[in-house]
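Chemist: The following blocks contain the structures, represented as structure tokens.
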Structure 1
Amino acid sequence: MIQVTHQNDAINIELTRDRADILISREIGVAVSNVMETGSNKTIYLDFKRVEYIDSSFIGVLIQIHRDSLKKQNKVIFKNVNDNIRSLFELTKLSSIFHLD
């Protein structure tokens, strides 16, 4: 459901399903947590290229990832976010805390 690749201090986590829901929430949370445990000052890219839908459980995980990244001094960037999901982040004001590429 996700694919993780490493390059120096940058980590790319690609969501490989079109739905980011409760089924993938735990997996993405664990993957990002494992990356953050290896140290600080990393850049973590969450690639939404294939994602067309996100649910509230996934949004909750994204908020937790954001909080954890602040504690560990890591940067999390969402890339390839489609217009509908971007609009959702803007409507909920989450675009003010998330880094959207």
Structure 2
Amino acid sequence: MSKEKRNSRRIPIDCPAKIISSAQSPHYGRCRDLSVNGMLLETDYVPRPGELLEVFVMPPPGPISPLHAQVQVTRCTKLPDQDLFEIGAEIMFIIK
């Protein structure tokens, strides 16, 4: 049985995300969960392990500003029966 490695609680969300790769190419997807240390993204982009990405997570309409962060890819897994990938990423720092 695998042991949970996360030290912080994950909050399930479902928000649009813009992902900018190291090649400066924009990709789009969804942020599926968020914690103090990381996030789970769902997209058609396949990053390299360890790749640094710039991510904008767009909240629902209201007073909350988008989250703008640099993240590092910790894992990437193809979702079954879909042309999408799940990216686990560690938040390196908040840009805005």
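Chemist: Between structures 1, 2, where is FRET efficiency 1/(1 + (r/R0)^6) of positions 9 and 49 (r between Cβ atoms, R0 = 25 Å, to 0.05) highest?
Modeler: 1
Chemist: Using distance in nm of label points 7 Å out along Cα→Cβ at positions 17 and 33, single out the structure from 1, 2 with the greatest value.
Modeler: Ranking 1, 2 on distance in nm of label points 7 Å out along Cα→Cβ at positions 17 and 33, first place is 1.
Chemist: Same structure again: A value of 12.9, 42 was computed for Rg and Dmax of the Cα atoms in Å; which of 1, 2 is the source structure?
Modeler: Traced to structure 2.
Chemist: From which structure (1, 2) was helix-only ellipticity at 222 nm (-39500 (n - 2.57) for each DSSP H run of 4 or more, over all residues; to 500) calculated, if the value obtained is 0?
Modeler: Clearly, the read-out refers to 2.
The numbers here are math on the coordinates, done by the rules we state, and not lab data. Everything quoted here is computed from the prediction, not taken from an experiment. Cβ atoms are built from the backbone, for glycine too; each structure is taken alone.
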